[in-house]
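Please treat every number below as a calculation from the coordinates, not as lab data. Note that this is a predicted model, so its numbers are computed, not measured. Cβ atoms are built from the backbone, for glycine too; each structure is taken alone.
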Structure 1
Amino acid sequence: MHESVLVANRGEIAGRIIRTVRALGLKAIAVYSEADAGLPFVAEADEAILIGPARAASSYLDIPRIMEAAQRTNARAVHPGYGFLAENAGFARRVLEAGLAWIGPPPDAIERMGDKINARNLMAKAGVPVAPGVTDPVPDADAAVAEAARIGYPIMVKAAGGGGGIGMAVARDEPALRQAYETARTTSARFFGGSGKRADILLERFVEGARHVEVQILGLADGTVLALGERDCSVQRRHQKVVEETPSPGITPELRARMMEAAVRAGEAVGYRGAGTVECLVDPAAQDFFFLEMNTRLQVEHPITELVTGIDLVEQQLRIAAGEPPSFGEVAARGHAIELRVYAEDPATFIPSPGEIKVWEEPVGDGIRIDAGYAEGTTVTPYYDPMLAKLCVHADDRPAALERARVAVAAFRIEGINTNLPFLAELLEHPEFADGSYDTGIVGRMRP
C-alpha cells in the first residue's frame, strides 16, 4: 500500500482519515490553514504543513499549495476527504500526473457525474430510473415555463453543477417558476463559475412527500461494483442533511433490492472505483424511486454504514487505490445506526455561532461513536462549515438506537458557543421521526 498519505482536508474528516492511515502503519500528513493550527487533526498527523491563511481559496482550495506540500513531504498518495477539492477532476488529474495515488474515483467519472444534466442522461441510458425532467440546459425563463408545461408542476429548479442546496427551489406555478429560475441562475453563476456549464439550470418534477435515500457503493480494483446498503438522509435544513440513519425506515425490502441493483448499474456505467454514493428520491406512497445525483467521494454520513457492516470505508479506499482486493468477504448488515450532525449554530434559527469552546464533554458507552473536529479550548471560526462533530449510535434495532441517541445527545456538553444539540433532542422526540414516517419537509414543519 502507499507509504504516506496526504489528507487534503480539515476538521473531523481529516482526523477520521488520519486515524485509519496510521492504524494501517502508514504515514499521515495533514495540511492546515492558519485558522486551524490548534485543531486536533493537526496534532494527530505524523507531519503537518501550513498551506495558507484562513480563507479556503488561499489554503484548502489552493491546488498549487497542496501539491507543493505533497512534494515537500514526499507523500505517495492524496486523500481529498469530502467537500473542498474532493470532486474536482482537475485536482485529481494533477495528483495523478505528479505520480501520486489519487484516493478517489477516476477523474473522468468525477467529471461525467459532476454535471447533473449529463448524469441524468447517462443514468437513464444505463436503465436507472430518473424523474421526469429536461435532457438539456434550460436557456431562459420562457423555456423553463414551456418545459414545465410538459413535465408538470411542482418543479424543482437547480444548478446543473451545484451542490449543498445552493440555487435550489421548488416552483408550483408559472410566476414562482420564473422567479426561481432567475434566482437559481444568478446564484449558481456566483457560486459555480460565471457563464460556464456549472451555471446551467436543470428542471425536474418535484416529488411531494419524498424521502432522500442514498446507496453506498464501492468500486473495487478489479472493476466489480458493490452496493453496501442504503442511508436515509431525509432530515434536512436548507437542503443540507442534519440526521441520517440506516437502514431506512421508509422503504420495503423489495424497493431496497431494486435500489441496490440500480446503484450498481450506475457505478458500472461510469467505471467507478472507490467509495461513492448514488442518491435517490423515494416516493413512499408509490414505493418507487428516482436517481438524484452521484457523489463521487466519501460521504459525511459514511460512519453509520461502517457501524452496521463492520467495514472501514477509508481502508477500502486506500486498498482500491493501491490495486488491492477488499479486506472483507460477504457483506452482512447488523442492527440499526443513526448519525446526528452537531453544528455550531443557533438551535432555533440555524445561524452559525463561532467562538471559543469552553467545555467539551463527549458521551461515552457501548454503541456510541464520535467523529469530532474540535475539542475543549479550540475556536470555531466563521471561515468554514460550522459542523463540530458527528454523533453516531448503533444498536440491535431502531427503537434501541433511538433511545441510545437520546441518551447520548443529553450527555454531550458543549459550552461557550451555541449548538444544535437542543434541536437534535427535540427531533428525536418528534412523532414523525420517532415512528419513521418523516420526509424531507420535517425540519420545515418543526421550524416554519
Structure 2
Amino acid sequence: MIESLLIANRGEIARRIIRTAKRLGIRAIAVYSEADAGMPFVVEADEAVCVGPANPAQSYRNTEAILAAAKSTGAQAIHPGYGFLSENADFARTVEENGLIWVGPSADAITAMGDKINARNLMAAAGVPVAPGTQDPAATVEAALEAAGTIGFPVMVKAAAGGGGMGMAVANDEAGLRTEYDKVRGFAERMFGDGSVLIERYFPRVRHVEVQILGLADGRVVALSERECSVQRRNQKLVEEAPSPAVSPELRARFLAAAVKAGEAVGYRNAGTVECLLDPATGEFFFLEMNTRLQVEHPITELIHGLDLVEEQLRIASGEAPTFDPDALTTTGHAIELRINAEDPKRFLPGPGKVTTWVEPSGDGVRVDSGYAADTTVTPFYDSLMAKLIVHGTDRADAIAKARAAVAGFEIVGPKSNLPFFAELLENDEFLGGDYDTGIVSRMR
C-alpha cells in the first residue's frame, strides 16, 4: 500500500481524501495556495506546502510546483481529486514519468475520453448506445447546419473538449444554431484551447443518470450502481440520489452492462463515471461522457454500498485487491447528496464572503463533507462548493425526511448559500414523486 500521498486539490475533497489516508496510516500531504493558508484541509494534513498565489493557474494547476512539492516531501503518489488537474492527461503522464504513482486512470484513457467526439465514436464501436450526432467536429456553421438537418431540431451544441456541463447550448432552429455555434466555439477556444464543436440531438425532457465504475488492479471493470443527477442549474448538478427513482431492475442491468463495456473499451483502471441521458418516455439511454476521476457525488454510492471509494482508489493504484467481492455487490437503502454552494438560492449567482457562523447538522444517516468552518473565507478564486450534505435512509422517503431535517439544522452565516433552495426542493411535489427531469429547477424558478 502507498505510504505517502500528496493531494493535488483543496477544500472538501482534499479533506475527504486526507480522512481516508489517515485511517489507512498513509501520510497525507496537502498543497495550498496563498489564499487557502489556514484552511481546514491544510491544518488537517500531516504536511502542507504552499504552491503559489490564489490564481489556480499559478497554484493548483501549476504542475511544476506540485511536482516539486511531491519530491520535497517524499510523496510516493498523487491523488488529483476532481477538477483542476484531475483529467489532465499530460500531468498524469508526467507524474508517472517522475516515478510517482498516479491515483487515477492511465493518461491514454484520460485522452481517449477527454474529447467528446472521440469518446462518442469509441463508445459506439464498443456497442454502447450514443445519441444521434456528428462523428467529426462541425468545423463551420454550415457543417453544423447540415448536421442539424440530418439529426433534426432541436440540437445540442457542445464543446468537444468541455466537461462538467460547460460549453453547451440548445438551438431550436437555424437562426439559433448560427448564434449558439459561434458562442460555444468562442467559449471553447477561450476555456479549453480547443474550439471543436459537436452537434447532437437535444431531448427536451431527459434525465441525467450515471454509473460508478471501478477498473480493478487485476484488469476487471466493475459497475457499482447508478446515480440520478437530474436536479441541475446551468447544466451543472445540485442534487444527486442513489439509486435512481427512474431506473427499474431491467433498465439497471442494461445501464451497468453498458458502463462495463465503456470501461473495457479503454482498458480503464481506478474510479470513473459513465454519464448517460435517459429518455423517460421510451426508456432509451445514450452515452454522454465518461469522467475519468472521482466524482463530487461519490458519497451516495459509498453509503448504499458500504464502501470507501477513496480507499478502493488507493488499493487499485497500489496493485491490491478491492475490499469487496465484485461478484456479490449489494445495496442498502437510499442516499441523497445536496451541494451546498456559496450562491444565492434564486438566481444561483456566486456570493463569497467570510464565514462567521458554521453549524453542521448531525445524526443517524447524516454526513457532511465540508471544506469550510467558522472564521474561514469563501473567496471568488475557486468553485462555490462549500460542503456536501449527504443523507442515507432506509428508503427514499426516509432519506428525504432526513434531508429536510439536516437542511433545517445547517446554519451558515457570512457568504450566501443555496440552503433555502433545498428546503423548497424537498417540499416540491415533482421531486417528491420521483418523476422529474433536468428541467425541474427552471420550472421551480
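Can you tell which of 1, 2 yields 2.5 when distance in nm of label points 7 Å out along Cα→Cβ at positions 127 and 207 is derived from it?
2
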Practice item. Assuming 1.00 is FRET efficiency 1/(1 + (r/R0)^6) of positions 199 and 287 (r between Cβ atoms, R0 = 35 Å, to 0.05) as calculated from a single structure, say which of 1, 2 it is. Key: 2
